[in-house]
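Laboratory data are not the source of any read-out in this text; all were calculated from the coordinates shown. All figures in this text were calculated on a predicted structure; none of them were measured in a lab. Cβ atoms are built from the backbone, for glycine too; each structure is taken alone.
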Structure I
Amino acid sequence: MIARRRRLLAGGIVLALHVAAATVAPTARATFSIVAYDSVTHEIGVAVQSRAFSVGGAVPWVEGGVGAVATQSATNESFGPWGLDRMRRGEPASAVLRALLEADSGRSHRQVGIVDAKGRSDAYTGADCSAWAGHRTGPGYAVQGNILAGEAVVVSMERAYLETEGDLGHRLLAALEAGQAAGGDKRGMQSAALIVGRPSDDYPEYRTRYVDLRVEDAKDPITELRRVYLIQETQDLAEAHLRFAAAAEKAGRKELAALERARVGDALRRAVARGENDPQNLNSLAWVCATNDMFLDEAVAAAERAVSLEPKDTSILDTLAECYFRAGRLDEAVQTAGRAVSLAPNDSYLQGQLARFRAATK
């Protein structure tokens, strides 16, 4: 017991020294951010925007199954790794925040939002943060900002987050967009980031990099962040949802499995509705849905649009043929596969696809 107390005391001293050292030359980051946790999927993340370069490299700290921290204003970056370490050891968000601030001589200049993997949240705005500065918290989220146009920024962010449905990434982006529409950082815009972690035994990389998107320097970083997120959801996230669906099925969680698949369908419908003009994004979603026999009508629509954009791409023609085949439109599958073979007559894979579709018509 004495040895254990000595270890705990030593750990506290190290934390205090580390945090105190980080206060020597703080970097000011006027910022608005949201930290949030999804109790259904266990995603946890941070979205942030600032009139500062590369805000994503300093403010957001995330680990699925552990927690998330946004450290800003006179940014103490050590709050991120040390906060996650304490939550990893089971400490709740409020206790972690209190410990970090107590060890920090510059706390009056800090602003922090924190959520743990049980959805407990807390936030802090130091008395010396530049106006307007403040925060709002609720079950599973914390919204905070400094040098803002006014309190309406965080109020609008909170409302948008609570009223938006779908993936945590979409909800966090909606909050950023609402905050900017309400005036945002009163100095303007420069960088933004969206970081989401999700616990997974089979894919441990998802714990810190389920979503890891950063816009370092742009005139409209939030719009750019939304654009690249929509690309990611047509590719990496579609695959991830199917992986989680398979894991949920194996665990007997049929409702969660259905939700994961529905998220892929949502991404597909959004792509078609917005007139997505990147054929590879359309092709990726259509192929995933076709080969998993889901959302076939939407998959056909996406693949047809992709072919209209790239009519001589054999891989896209192959996807359209597969979509037709899975949807029971056999003659169209044969015709489309024939077009692909005519463009690459020596491709054995395409020849096999054509033979497969022809055999199904007999």
Structure II
Amino acid sequence: MKKRRVCVWSGKRGGYGALAPTMEAIAAHPDMEMQVVVTDQHLYDRFGRTVSEVENRFPVAATIDMGQEGDSNEDRARAIGSCVTKAVDVLRDLGANILLVIGDRGEVLAACIAAHNMRIAIAHVQGGDVSGSLDEPVRHAITKLAHIHFPSTQASAQRILAMGEEPWRVHVVGDTHIDQIFLGAVTSKDELRTRYALPAEGPFVLVLQHADSTEPSHSAAQMAETLAAVSTFGIRTLLIYPCSDQGFDGIINEIEKAANPPIVTVHKNIPAPDFVGLETQAACLVGNSSAALIEAPYFGLPAVNVGERQRGRERAENVIDVTYDRGLIKAAIERALYDEAFRNHIHNLTPPFGDGTAYRRITGVLATVELDDRLLNKRMTY
């Protein structure tokens, strides 16, 4: 039997880390051939050129340079348009049968537009989530283009069904970000303490804040509020570069100004096993990364979620929501660091994102689903 070709599309370090266990399972499956396409911020020096992280683990079949020159709305829109055109050639040359994508980003939507018009089956991980900024409508647009849905939770599955998707297409698998945790893909404590020059036992804070793409011109001022709050504690802090959403320049400029080694260090990229390992040891995670909502509760890690980027997204009780105000952010960090009742409570949570076996469920479906007209010809249920 001819192997079905599954093209895994990756444009961002977080999405790649979340899909890595699934990618390994696909690559090992006797009935599938995996093709990895790397694009967007993976290819930019400014974001740490993380294509090398992918290449160290998997063969990369193709790369797509989107040519994004700046962080404006227009720059991002042009880059996404370029990605659509280039995706057509790549998907044609690879002869892909299935396109596997995750999340809500523009480079993912670009790939799905190409695949939809080329009648390539689209499998979408993490559909149905609610979030803020420009990401949410992009996520739902991908859902309407996708033929197979792998939502993380029952609530997300219900939203997909409410969009008129046929129930047989929807498979609740859990969140793939959790897979790497349960599989033990975590760098050891001693290695991390050495690599990132962390105190042997002292606390440290992780800061990861992306631009809110609905108001990119405010990103610098918003980051300044967060950094002003964090700086008042004077403890070891790791500042991590944002993703390539419009407004990233403002975030990066503020991060670089705040660097004060060895207390405050800046990192263009932290590989997924390292980042997960740091989450297991950190005293607090500050910013607006989805990691605060999805991964952190599995470690009992307090998280201060700033602003609107994750607005309405499903979460556990480890998250403290605040606006872009340094006083409120500082108070939230104080609670996260020093409120023992709160810290003890969140160590006994049962997060809603699954048991770390999403990769098995996804691979099983991809290996057996019929790639026929019934799958490709979508209809609304009402």
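Worth pointing out:
- Structures compared: I, II; top value of relative contact order in percent (Cα under 8 Å, 6 or more apart), i.e. the largest, recorded for II.
- Entry that produces 78, 52, 35 once Cα extents along the principal axes in Å is calculated, selected from I, II: I
- Structure from which -16500 was derived, helix-only ellipticity at 222 nm (-39500 (n - 2.57) for each DSSP H run of 4 or more, over all residues; to 500), options I, II: I
- Source structure (of I, II) for mean count of other Cβ atoms within 10 Å over residues 112-119, computed value 18.2: II
- Source structure (of I, II) for FRET efficiency 1/(1 + (r/R0)^6) of positions 184 and 352 (r between Cβ atoms, R0 = 35 Å, to 0.05), computed value 0.05: I
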